[in-house]
Structure P
């Protein structure tokens, strides 16, 4: 395992680590901006291409997630053997170009194919990034580093909403896709030129042998046999299913139920949520590192359990009240409390993973998260909304409200997995402590 907090990492300078973390975070930012922009454009796309809620759900969820998730694992296996930085740069170029092509789509099939292309490109980003960050930062600093990286989620989602709403207001939804897609190619060049590829195992004071990377099936089996990892993956997957479903449909919910415009959502609603998300993400990462240093790594999982429990009532309020200020305030509080989970969860999983399985363990996690969370979450919201219209005769606004409420009610399931994950992590820590006390 990692050394103490004063460990010197001579292979990569402090400034190089910071630059690399910044570029990886910027890449993750572009990833989320390019996928999240669709949410603010759904109503315009629906009207222009004459789509229903189920079709919008497919575009938001399974069309992207199926390819994003399945390709992530073989690319991660490649990343455990080849240069991770170069893989990320190529992937960024691909998905940025496909995002721009979304703006040229003339019908549902063309837009579907372009979204699939975005998913194919983004498959090569996160697993290699997780592996690089785990090598750049020791275990006692990893949650904070991955929390910074996870800012790409909140800031990317905000910028996708902000740019999408404003560009659509002044131009149209097609121009919005072009505006967010093209700059990614420039970032890809910066990643290739200035990000560093760290030695594998650098931050763990041990080195992985170049030809000892296990197979994908061996990585699956190793992860499945680790109950702490299984519960963490389940917790983050259910959380992501809820989060993707709610966030991707929130602009449509606000437009239909509160008569907000895309411009208002982009300039007044989104910035508040961005601030809450950034505070929750950074604060959660720092709190997780402090708890781990004082009480053990298992407390990071229990921290998520506690904060998500506190957030749950505020999340439900968002869908039960008709006052926009009360609804938005409750959602901001919920986001502040529940945004703590990404950095600590990924840090714990990387800490549990063997050195030569890190990228693949990250890819397995992201495969499950994205196939189930991103694939099913937004799709389920759209399908359930359409079903509620048929079953109960609800209009577009009310069917979407109760569809989102239905998905939000899954939160206690995720909370339970984080509690159980902490239980098993505590056992692992006790076993490792006992092993260290045994004579050589």
Structure Q
């Protein structure tokens, strides 16, 4: 075994970073045996050094991240700061100094992943980021390596634990969105500002990364259609239950049937209880992969949290350190396909449309004619009257998003339709 240690700089020491530091220091002998050389935590860059950080040696703390990265003797930089800057500049500086990088930064990778991969390749170093998607679940490496000889056609998953917890509580307890969010915040599943989670930004960044790897093409967060869960109501949850479904926030990445384009989208959807993703509860994540030769694969586990995410970071650390010792690099960015991202209005799926209408003769026929006019075929209709009004629930067959949007616009213009109360896609059938 090589005796000179590989030196590691850790950027960020919050929930994830402190767990990385703890595991590195308490399992140093095991890591050395697995890698083939000792690994030394050389410094930890933090913004506020006065905070308690269990597991992080105080003498290693510094507020000068740039100086730490630029020391010249750093072999690997672990970035768990998040955000675009200063993370991007620090990673590029690490590459310039010959250091490989392990990151958990999905927002940065979804925005500038191609640039970072190019910089890593030019410097002859690694960029690994298993922890950026689905926490502890081994997902990116199987997509990039285990399925490298296969053709992936679809990736469908629950990749945000906060929103899954909220929707699960709404389903299991009958709580409204606000009540479920309050519980998620109290239990630490939701941030003080939950916008990135509940509005789908976090899941959209992960969808971009998944689509890029699965389809060997450049996909950024800007290419991902995004809807959050803030408009999901207890009535939507109850209606899904009546259909034998459950509501989940899904990240869906698909290759077109003709292979000429891809789509990536994040939105709430109803899925049947028979689908494997329907049973994913609490803050867990799960991703369903459909490949031509391998068939259907499901990856399941904790998608966030300090220790689970640190597990993925340390797995990448072992891999890049082994590469360093062997004078090699791992798989880089594979974007040879360069498939265009198809617009959301061309996506085909089923829809659940809830309408508040006048409870009088002829309204159902009028509504049905609007669907037929735009080529949207109706699968089922449920109607419930109440004091001169009626709730009308229409579930369609598969149609384009553009056709459904045109249908809804026309419905809103009808005198007999008081409100289009809810529109939700139906997936997994």
Structure R
């Protein structure tokens, strides 16, 4: 179980300063909208214990000198539960972020909807959902920090609805709270670490590192974005290939620089975005937002790592590209895959639909998208992440409608014909440039 900090303690942990806003005034009966016997007394005891008059505190704050709207749940007040008056405060916090066009930071610790207010409490989730939609339409970022616990409707709206989701180690995270889970439930599935592995959380961050991590996210998502993104320089001095088969061999060289090396050289800091939010992750797809040297602004990145890309990888890529587009952040994609995964598991996971989603995200982006082909460019699984008219290539790469070996098989040629087939496919970087497929060939800096 994670350490349980009060709302005020966690606010002090992550902000430079905080100005609480007065909550909206709502006259209520002593025992609430349902006249639940003893509810008023329970509220009074919670107020005495916590010093708060509701389960949500909100206002404005600065994080590393940057303004943001902030809301924090007080779990000590009736389990951080959502009721009508806490719904008023959540709505006000979202509206504050939207009207001032500043990031919203949500510090979530809740057990769900308040039973003593029945369906009145549950309908607060609809209010939060509407505010979330309006915030997205306004292009304002939302960062959530999941404390212990983050369950029920608070997780399913405020938490899971954020653009970036951070969690404290060991926090309970899940729609089902500990008292209502099936008796045979795997407890790991309801932890921050379990949700990270399933692609529902972007990072698990220790309390001592939370301020720095949040500072970088607020800086990345609220700072001025650069315009067009220059492709990274090549990281090897490999010469242009003499033949098509040479191009294939160079791209498949295990010693060739991979995405991790390019990202480390290109960015001073990288903030990962993990998972497709549908229960899947792909370790062969690195996604996130990076900060460029010298205050060059934030750039979203989507990078294949040389493996066959899984459906979850394409869905994660599409999620990140659409987020960047909504927030006005340019995108860099690094293409390096022998092709999309095509095993039975990938087909059941919707490989075709996931690839289509990635194609659509790139095609629909209004922000600049720059692509660098850094290795293998295998068929549509690679092309899905390539920017039309703004794709570049390194000398140790190739792009092809299909890899030479399966191409030879389809053409009913013997395996030894693969090198000749590679030549016919015109897949070398210089061929791609001549054909107008790429914009240029990058060289070492």
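Couple of notes before you dig in:
- Answer label among P, Q, R for the case where relative contact order in percent (Cα under 8 Å, 6 or more apart), calculated from the coordinates, equals 27: P
- Taking distance in nm of label points 7 Å out along Cα→Cβ at positions 357 and 413 as the criterion, the highest value among P, Q, R goes to R.
- Calculated for structures P, Q, R, mean projected area of the Cα convex hull in nm² is largest in R.
- When distance in nm of label points 7 Å out along Cα→Cβ at positions 237 and 373 is calculated for each of structures P, Q, R, structure Q comes out greatest.
- When distance in nm of label points 7 Å out along Cα→Cβ at positions 13 and 317 is computed for each of P, Q, R, the largest belongs to: P
All of the numbers you see were taken from the coordinates with simple rules; none came from a lab. Small disclaimer: the values here were computed from a predicted structure and weren't measured. Cβ atoms are built from the backbone, for glycine too; each structure is taken alone.
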